[in-house]
Structures are given as structure tokens and as C-alpha cells.
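Down below are the structures I want you to see.
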Structure P
Amino acid sequence: MIRKLLLGLMLAQLAFNAGAADLAREQRLHDQIVDAIFDGEPLMLEADGHEFLSIYTEADDAKTALLILHGRGYHPDHASVANPLRVGLAEAGWNTLSIQLPVLEKSAKYYDYVPIFDEAIPRIDAALEFLREQGNTRIVMIAHSCGSHMALHYVRQKGEDGFDGFVGIGMGATDYKQPMRQALPLDSMQIPLLDIYGSDDYPAVQRLAAIRQQQMQDEGNPLNRQVVVADADHYFVDRGEALSEVIAQWLQRLQAQ
């Protein structure tokens with residue numbers, strides 16, 4: 001038993017050093033949360049030869065779906081952002097699909113995650129395909145923290161044709177002395193954009209707020225917005241309802257176009 005445990009730890013460390021996602025940790029996250037999911041339907045989607053956990057929550061008669069990408073090292077039902085959004089926005093009238101993104105061990109920093117951004121691409125593609133198969137005619141991507149890095153990496157590699165709007169939450173979060181490797185591409189995105197951050201967000205997120213605002217103005221879409229949620233930290237602890245309300249109001253304007 002001890003030898004098995006040591007072998008598992010060694011394999012996880014080798015994968016971490018090689019810049020590959022930690023599938024063993026992902027499986028542990030799955031095992032910890034799947035039996036406790038009461039709102040929505042847990043399902044397994046496939047990408048790159050393996051399955052990953054997703055949670056689909058349907059609203060009555062909805063044809064717009066929201067693809068939700070969690071923050072670094074978390075899971076699709078994380079209590080602080082993913083769960084309030086996937087449940088609250090479904091209750092407000094939109095289908096939601098929250099997916100498991102690639103993760104590394106808990107100590108991993110921003111620069112450790114950059115090499116595995118590519119691994120998010122086939123997962124996002126699989127999620128978009130699933131949502132279209134369910135009859136959704138409009139898809140909006142909602143991404144928090146490192147999830148927004150992965151989402152915008154997807155945009156750089158594959159464009160934005162697969163979805164109709166983008167919501168970035170806490171965009172630009174990195175670690176101490178680890179500035180972003182690439183600038184945010186908001187000024188080149190033609191779809192409507194919503195930039196949300198907390199009044200008590202990470203310093204890097206707040207420092208970049210003016211740049212993000214200028215990029216969205218340069219892009220010129222009249223639906224582009226930047227919103228600061230009062231009394232919210234980077235993880236919107238106890239502010240999930242306020243976060244959902246900001247997004248719901250913006251989605252209503254988007255649907256009215």
C-alpha cells in the first residue's frame with residue numbers, strides 16, 4: 001500500500017515537472033464532489049482520450065447556454081464562484097455547463113500552469129459541441145481567474161466564433177513576480193465582453209483594470225462593460241449572489257440585441 005502511494009506521488013510529480021495536468025488529482029476532485037451535486041446533472045465529456053467531469057444545469061425553455069470555467073486548481077462545483085453561477089444563472093433562465101479544467105498540484109503557481117493551457121482547448125471544444133447538441137443556439141463563456149487565462153488562450157489559438165459573448169471574472173490574476181506571459185486580447189475580440197472584478201480583488205487584477213477598460217473601448221462593442229462588485233474579494237466569498245446578478249443583467253441586455 002505504501003509503495004503504491006509513493007509511486008502515485010512520484011508519477012504526479014513527474015507529470016507536474018513535465019508540464020502535464022495532474023489527472024490523479026482531477027480524479028480525487030471528482031470523487032470528492034460528484035455525490036454531493038444536487039442541482040444539475042453530472043456527466044463525463046471526452047477530450048484528448050480521457051473523460052472529464054462536467055455539470056449541466058437546465059433552465060425551462062432556454063436556448064442560451066453559459067459555459068463556466070473555474071479558477072486555478074478548483075473544480076466545476078467550487079463553492080465560491082462556480083456553484084453560485086451555475087445554479088443561480090440556471091434559476092435566472094439560462095442553461096449552464098460547468099466543466100473541469102486541467103489542474104496541477106496545490107503548490108503550483110501561474111508559470112507552472114502556462115504550459116498546460118493547451119490542454120484546456122480540447123475540453124472547451126468538447127463542451128461547446130455538447131451545448132450545441134443540446135439545442136442551444138447562443139453560448140456565452142464565463143471564466144474566473146486562471147480559467148480566464150485558459151479561455152483567452154483558447155481565443156488566441158482558435159478564435160471566438162464558437163461563442164457569442166465572454167465574461168471574464170478577476171482577469172489578470174497571477175503570482176508574485178510572475179507577470180502575464182501574453183497581454184489580454186480583449187481589444188481584438190469582436191463579441192460582447194463583460195469584465196468583472198471585486199473591490200478587494202488581487203492587486204494585479206486591480207492594476208490592470210484601466211488597461212482592460214481601454215482595450216474594451218478600443219474594440220468598440222456597445223455592450224462591453226466593466227463592473228466592480230463592492231465588498232468582494234478575488235473569490236467572491238459570500239458575494240456569489242451579487243456576482244450572478246451582475247452577469248444576469250448583462251445577459252439580459254445581450255439577449256435584447
Structure Q
Amino acid sequence: MTDANIRKEVALEIRALANEGLQPVVVHGGGPFIKAALDKAGLEHSFVRGLRVTTAESLPVIEHVLTMLNKELAQEIGNAIGLTGRDAGVLRAKTFDESLGFVGEITGINKQLLSALLVANIIPVLACVAENETGHGVLNVNADEVAGAVAGALETPVVFLTDIAGVLDNPSDKTSLLRELSSSDIETRIADGRISGGMIPKVESALAALEQGASYAVIADGRDAATLREAIAGRAGTRIKKS
């Protein structure tokens with residue numbers, strides 16, 4: 001996401017997959033860009049189990065960053081449309097932990113809208129800003145949770161792209177990739193600290209996606225455009241299993 005050339009290569013690969021009939025839906029966050037904007041605004045920021053604490057002051061900054069990035073990504077992919085929860089309630093959420101502030105958990109996906117766009121061969125690009133189910137404003141939602149919920153609603157596979165090869169057996173050894181990981185493995189590794197920080201919402205969202213109907217879930221390296229195709233084919237990343 002932060003390397004313009006890699007991002008454009010991945011965008012072109014997504015477009016190529018669409019041309020081959022795979023009907024991708026793209027979900028994105030924007031952590032580094034949000035951090036830079038909050039720093040510039042002089043606003044403090046912190047994380048709890050990989051989730052960004054979102055205050056009343058930081059929420060509009062976060063939404064602005066994600067909305068602009070959303071439109072840029074849609075343009076780079078081509079024949080795509082950038083959307084947030086403000087658009088036809090494509091993403092709806094409710095607050096779930098007061099200590100996190102304006103952070104939401106997904107309660108609804110406008111499946112009809114996404115399906116209509118896919119039928120029209122338009123790639124939906126979703127920023128992780130959801131309509132507050134109260135009808136007032138929006139909530140910041142972790143992008144991994146959104147991706148998992150969308151995949152579950154559409155009953156499609158989900159690939160989580162990150163900046164490492166996948167889930168590592170030893171976090172300090174970048175070559176210790178785990179090819180498969182079960183729900184019990186995930187629980188154990190979160191408890192002993194081998195899975196931590198931003199990887200926690202990824203593995204939890206992968207499991208949630210499977211429970212909601214996704215056909216499979218993979219966590220893979222997004223720094224190489226070719227990895228996306230390899231992950232779909234089962235030759236790259238970590239595949240998450242229910243048990």
C-alpha cells in the first residue's frame with residue numbers, strides 16, 4: 001500500500017483476474033496513511049489487539065484518508081467503483097467496545113448492491129468505514145473484519161494481503177511460514193504471543209469468514225503481485241481451517 005509501484009502492480013493483477021471472470025471485491029484499510037494524517041493533526045493514536053482506538057476527533061481524519069485512498073485505488077484498478085458505508089449502506093456496523101471509541105463491528109452487508117456491480121463487471125472497492133446502524137454517522141471498522149464479512153455474505157473465498165509471507169511459526173524467522181493453521185492452533189498461538197498485533201484480527205477475521213460461509217481463507221504476502229494468483233491456487237500464504 002505504501003509503495004506506489006507495487007500497489008499499481010497489484011491493482012493491475014486484480015484487474016487481470018476480473019478479466020478472467022473471477023469477479024473480485026477489494027477491501028482495504030490504510031494504516032500508514034492514517035498514522036501520517038493523525039500525526040500531522042497532532043492527534044494521539046493507539047491500538048488494542050490490533051484495532052485502532054478511534055476518538056471523535058480522529059474519526060473524520062480517518063474517514064477522509066480512507067475515502068481519498070479508496071478513490072485512488074478504484075482508479076488504479078480500473079473499471080472499479082470506490083465505496084464506503086455512506087454509499088447505500090454497503091457496510092453497516094455497531095459499536096462494540098467503549099474503550100475503542102468509534103470502532104464498529106459489522107452487522108450488515110448490502111449484498112444486493114455488490115452482486116449487481118459484479119454482474120455489471122464493475123469491481124467494488126470498499127473502504128473500511130461503515131454506516132452506524134443507529135443512522136447517525138459512521139464507524140471505523142478493521143479492514144480484515146470487513147473483508148471476512150463480505151466474503152461470508154457473498155460465499156466466496158477471501159485472501160488477506162499483508163507485508164509478510166503469511167502466518168509465521170516463529171515471528172522472528174521470516175522463513176518459518178505455516179502453510180495451514182486451524183482454529184485451535186490460532187487460539188494457542190494468540191495465548192502464547194506467537195500471533196500478536198495486527199495479525200490477530202487477520203486470523204480471527206479469516207475464521208469468522210469461514211463460519212459465515214466463505215469457501216476458504218488465505219493470509220498471504222501482498223508485496224508481490226504474483227502472490228495473489230498463487231494464493232488463490234493454494235501455492236502461497238497460510239490457509240486457515242476451521243479445525
Of structures P, Q, which gives 4.3 when distance in nm of label points 7 Å out along Cα→Cβ at positions 95 and 111 is computed from the coordinates? P
For structures P, Q, calculate relative contact order in percent (Cα under 8 Å, 6 or more apart) and state which one comes out highest. Q
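Every read-out reported here was derived from the displayed coordinates using simple, explicitly stated rules and does not represent laboratory data. Because the structure is a prediction, the values reported are computed rather than measured. Cβ atoms are built from the backbone, for glycine too; each structure is taken alone.
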